[in-house]
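None of the figures in this text is laboratory data; all of them are computed from the coordinates on show. All values derive from a computational prediction rather than experimental measurement. Cβ atoms are built from the backbone, for glycine too; each structure is taken alone.
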Structure I
Amino acid sequence: MKVAKDLVAASATPMVLGILAEEDSYGYAILRRINELSDGKLDWTEGLLYPLLHRLERLGHVESTWQSVAGERRRKYYRITRSGLAELAEQRRQWDAVVDALKEIWPRPDDSRPLRTLPLGGFA
């Protein structure tokens, strides 16, 4: 199962800010971390990540520096700023509200409320 593109896009900012709150990182490592966290269910590409990182940098939520590691090519590392930490806290409050609402709507396994079913073919 892959997560739908609209959910991937909606979760992109808090995912990246959350990863950078753990530690400074570079693009490829961020993509690997997202893949690891989602067991491969979040299908992120460089085309999604880098424009997001550039937008977060323009907004002042992240800063970047080029770093060289012996024997490897230079990498652009990103770090979260105070503004980014505040944005991450706000994103978390918003996601908590969404998750809480969904938990109220979706039945739990031990819930005895029957789900409404529709006849095959949709609405009558």
Structure II
Amino acid sequence: MIESVTPVLPVDRIEPSIDFFSRVGFEKVTEVPEGDHLGFVILMQGDVQVMYQTRTSIFDDSGMLPNETEGTPVLLFVKTGNLNACMKALDGYEVVMAERTTFYGAREIGYREPGGHIVTFAEFSSEAES
């Protein structure tokens, strides 16, 4: 019935967030300008995608203006096969959850990306996934 679910992350400006995801292999495949900056963008890595849209663009599209007290920021959980490579690529970004090992067998670390959203990267051992 459902083929995929893609988050659309509301932000004030998209450009700073593109660098965050490009460091872990995402590429910009679609962009929609909004004046002198981007209003919407799709970032892809293989079959995985994430979308960003400015709050003003969301308002123009729907008449709604999301803010932090109405359901944003979004929390993303990203499964990776190489947590160390992600950590190296994201060196310098704010860590909001120190690296840890969870009861469900994942090594995780959480970052705040430039748009304010929390992104947790998790690597599972092969035993934990079975």
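Values for this structure:
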item: Of the structures I, II, the one that 64, 28, 27 was derived from, the read-out being Cα extents along the principal axes in Å; result: I
item: Given -5000 for helix-only ellipticity at 222 nm (-39500 (n - 2.57) for each DSSP H run of 4 or more, over all residues; to 500), calculated: source structure among I, II; result: II
item: Ranking I, II by distance in nm of label points 7 Å out along Cα→Cβ at positions 60 and 84, the structure that comes out highest; result: II
item: Structure with the greatest value (metric distance in nm of label points 7 Å out along Cα→Cβ at positions 52 and 76, set I, II); result: I
